[in-house]
Structure P
Amino acid sequence: MSSSLAGTVLSHLSSRGGHPALTWYGADGGRLELSGYVVANWITKTTNLLVDEFSADDGTTVAIDLPAHWRTLCWVLSSWHVGAQVVLGPDAAGQSIDIVATSRPELWQRADAEVLAVALPALARRFPDPLPAGVIDAGPAVMGCSDVLGWVPQPVAQQTALTLHDADVTYGELPHWLEARASSALNTAAIAERRVIIVCTATEVTPSLLGTLVGCWLGGAAAIVVEPGAAAAADLSRLTSNEYADQVITLE
């Protein structure tokens, strides 16, 4: 087992096999259920892409310009798996960036970086719009990578794992930092094999979403994430019943 946080999360997801690990309710009204094996496979493939194609390691900065979405979480965990510095969305302004994962490739045409266009619709395999010159379609690039995790560099404790507008979080600090940002309603010691609904109130990936989701997976629970647009239209009591959920957490 990898000693890194992302490696540990990957091991927990893999151990779930065909059992659900992540169910995502999108603002478009769609529902997508992913098993532990499938989520682990996406993280594995994306990690292999970062290492094999871009030689990503602890000296690499990855900007993730994506909304709250299951693919975004895979990109964050894959970047952490290789020890890269993750910069989320707006916090990328003014940063020296090596790799960009974005749903808005037209905004990054002049970036001195490798730009990957990430499709957001459900299980879309290709970006739906014409791409600017030099931009890589992330779908085929990820899917073309091995299902078996190759060599990955180990994160360095002193290196930055996450850059926010007001702080940098190192790899040494990351596990406790995420635990502290998880919802106080999440009892990781008592959620094994439970189903937890996480209601998002922000359209972007927040520290509380990252912390709560990682806490669910490390605690052995399945997460059911509801985007803000979907949350506004959802009948949570009915959703809780339909999903056989044990707990509902609304993120601040």
Structure Q
Amino acid sequence: MFDIASIFVLGGYLFSKFIQPLTYEQGILLSNRTIAQNVQELVVKLPRSSRIELLAGDYIFLAFPDYPGLKEMHPFSIANVPSKNREIELAIRGDGDFTKALTQVTAESRVNIDGGYGRYQKFLDDQPQNSNIVILAGGIGVTPLLSTIEANEKRNIQIFYTAHHQADLLYLDRFKNWQQRPNFQAYIQVGRFQDTQVLNELPKDWQHNTVFLIGGPSSMMHHWVKCLKRNGAGNGQIYFEEFSW
């Protein structure tokens, strides 16, 4: 005999299994290529009728309904500012069964999409528009921040980007192009930055005129939050997103 709790559990299961998928939009995979060891770049085309609204730094949930093991939705950050032709770029590291299996997905495959989510760009939009932007990025955590740099070309931006190995540094061609901007500086290295390396390069009076975006491993993000606060940053100056699934 079902009790009330069982009815709610069954209702939730039926909704997630049969109703919620009907709300997903369906795109097409345009390309799937390896851009670094264990990192795939996927380019997805949204339909013209798409109602998805994406901002720089957002993430989406996606799944491939025609591939066993890839039918459940998983979250991934977008690496570009979605253009008028409705193309989304994703850089995905193969950490689990789902992401490792992405290498088998071929162009023209159907993609279920839900999104966008995230607050990187919304955080920036809520700040004074003359604030400096400093980005601290590690490894694959740079992905959403790439689109943030692209979308805010009129803002003063510094990025400190690190990875464990040279081959793990992504999209260095983009950084080379952005370096042509008079208001952009990139500090890129293999191995973590020392606190003083970053603090010595920050804008003058940064405690009052600068906001910080952080992306990377959890331990790295929390380290920089503590470091910045210890040196005078306020809570409202720092933003990061941490996936917990």
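Derivation of every value follows stated rules applied to the coordinates shown; laboratory data play no part. Please read these numbers as outputs of a predicted model, since none were measured by experiment. Cβ atoms are built from the backbone, for glycine too; each structure is taken alone.
Given a value of 16.1 for mean count of other Cβ atoms within 10 Å over residues 61-68, calculated from one of P, Q, which structure does it belong to? Attributed to the structure labelled Q. The value -9500 for helix-only ellipticity at 222 nm (-39500 (n - 2.57) for each DSSP H run of 4 or more, over all residues; to 500) was derived from one model only; which of P, Q is it? Corresponding structure: P.
Match the computed value 0.99 of Rg/Rh (Cα atoms, Kirkwood Rh), for residues 125-164 alone to one of the structures P, Q, and report its label.
Corresponding structure: Q.
Thinking of P, Q, which structure, once mean count of other Cβ atoms within 10 Å over residues 53-60 is computed, gives back 22.1? Please report the intermediate quantities before stating the final value.
On the way: P: 17.2; Q: 22.1.
Attributed to the structure labelled Q.
If mean count of other Cβ atoms within 10 Å over residues 45-52 computes to 22.5, which of P, Q did it come from? Computing mean count of other Cβ atoms within 10 Å over residues 45-52 on every structure in P, Q gives 22.5 only for P.
Quick one: P(r) over Cα pairs in 10 Å bins from 0, in percent came out at 7, 33, 39, 19, 2, 0 when computed from one of P, Q, so which one is it? Only structure P yields this read-out.
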